[in-house]
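Derivation of every value follows stated rules applied to the coordinates shown; laboratory data play no part. Quick caveat, the model's predicted, so the values are computed rather than measured. Cβ atoms are built from the backbone, for glycine too; each structure is taken alone.
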Structure I
Amino acid sequence: MKRIKIDRKKCIGCLTCTTSCIVAHNSEETRSRITVDSKGVYAPIFCRHCDKPECVYTCMSGAMSKDNETGLVSYDKNRCASCYMCVMACPYGVLKADARTSKEIMKCDMCSSTSAGTPQCVAKCPMAAITLQEVL
């Protein structure tokens, strides 16, 4: 199972990860799946694709699911009831409502919904502050 890791010491706040996320998902508006820390300091925070994801356990509609083989926590907007239980349950505060639609959740999908393959925040970070690491 792989997870995106950030080395905050290397991050210079250039926003390349945010821009690459928007471009990878063909967002017409600035709809990044990357969150900034609560102190207002630019430091990207990503979905951790938790081993025991509270967002999945609290989702009443089955829109949130975890692939036990890959470890990827996925979101199916077609099944979402827009109750935001997953947003409230996330211990890291990473999930957020899509401000454009107010009906969908924005979360990192590791670029699995794109043809990129590798998460573009990882591929494009000029400081190599964002890496994809194998987690046991």
Structure II
Amino acid sequence: MLGNLILWPLLANLLLAILLYFKLIAVKKRAVAEGRVDESRRALHEDAWPDDVLQVNNCIRNQFEVPVLFYVAVGAIYALGVVNWIALSLAWIFVVSRYFHAYIHTGSNFVPKRRRFFTIGVLSVLAMVVYAAWLLIML
């Protein structure tokens, strides 16, 4: 039965968000220790933080945009009981693209390269949604 296998890419993507929070903690700690934070403004103003903190923070924010559509697509495919190798492959393509996207986003942040992985992720989620809709019609 393939049904439960679709949960692995979902969990792997959740792990990415959790790992990014740990990275954010480390980057913030370092910024505070180095005195690069405007302590009087840090609670309410993003510009109180240095760019490396904002970079990781923006990457975390990205985890609650397209990945939310991924979670819905996975949930629909799972609930419909139509998990197969195509759905699994698309789900893993999405997750791998998100890991590469996050790696670039929190590293070099070279937008053209990051955009490629973002596009791969969006297209894989779109394909999952279209595929789930097609399978639903065929039921």
Structure III
Amino acid sequence: MEFSTHYLLMADHAMLQKLVMSRIKPLGLTTGQPKVLDFLQDHDGAMQKDIAQGCHIEPSSLSTILGGMERAGLLERSTRDENRRTVYVRLTDLGREQCRRLNAIFAAAEEEALRGFSPQEMQQVQTLLERIYRNLNN
């Protein structure tokens, strides 16, 4: 049976997300939180609007996600005197620890998804996925 590219992209995403979420469940994280943690480990102190854009989450949804993460002690939100409307988000020590755990889970899931691929094939997959991302992100 031959599948369309759209179907394969959608199905691969769904299966990978299901695998990752099943492994994340013991960490107590909910949907949306892993991608926010992943973003913040490279952009700690980011503005809330930049997190929404970088995670492809609606700002109103992100606000709810961040509230839960703040209550769980994973991050802190703050404003600065010069602009009280802009919210900045920083990881706490607990948030950084969860990032370390997530990185191991993400790496294991990638390894499982790419099992049997040569290093050259893995690089080719990365290159093609980045190209698709750039095409769709314009």
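Results, tabulated for the structure shown:
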{"read-out": "FRET efficiency 1/(1 + (r/R0)^6) of positions 43 and 99 (r between Cβ atoms, R0 = 25 Å, to 0.05) - highest-scoring structure of I, II, III", "value": "III"}
{"read-out": "With percent of Cα pairs over 17 Å apart derived as 58, matching label from I, II, III", "value": "I"}
{"read-out": "Which entry (I, II, III) yields the derived value -21500 for helix-only ellipticity at 222 nm (-39500 (n - 2.57) for each DSSP H run of 4 or more, over all residues; to 500)", "value": "III"}
{"read-out": "Relative contact order in percent (Cα under 8 Å, 6 or more apart) - structure with the largest value, from I, II, III", "value": "I"}
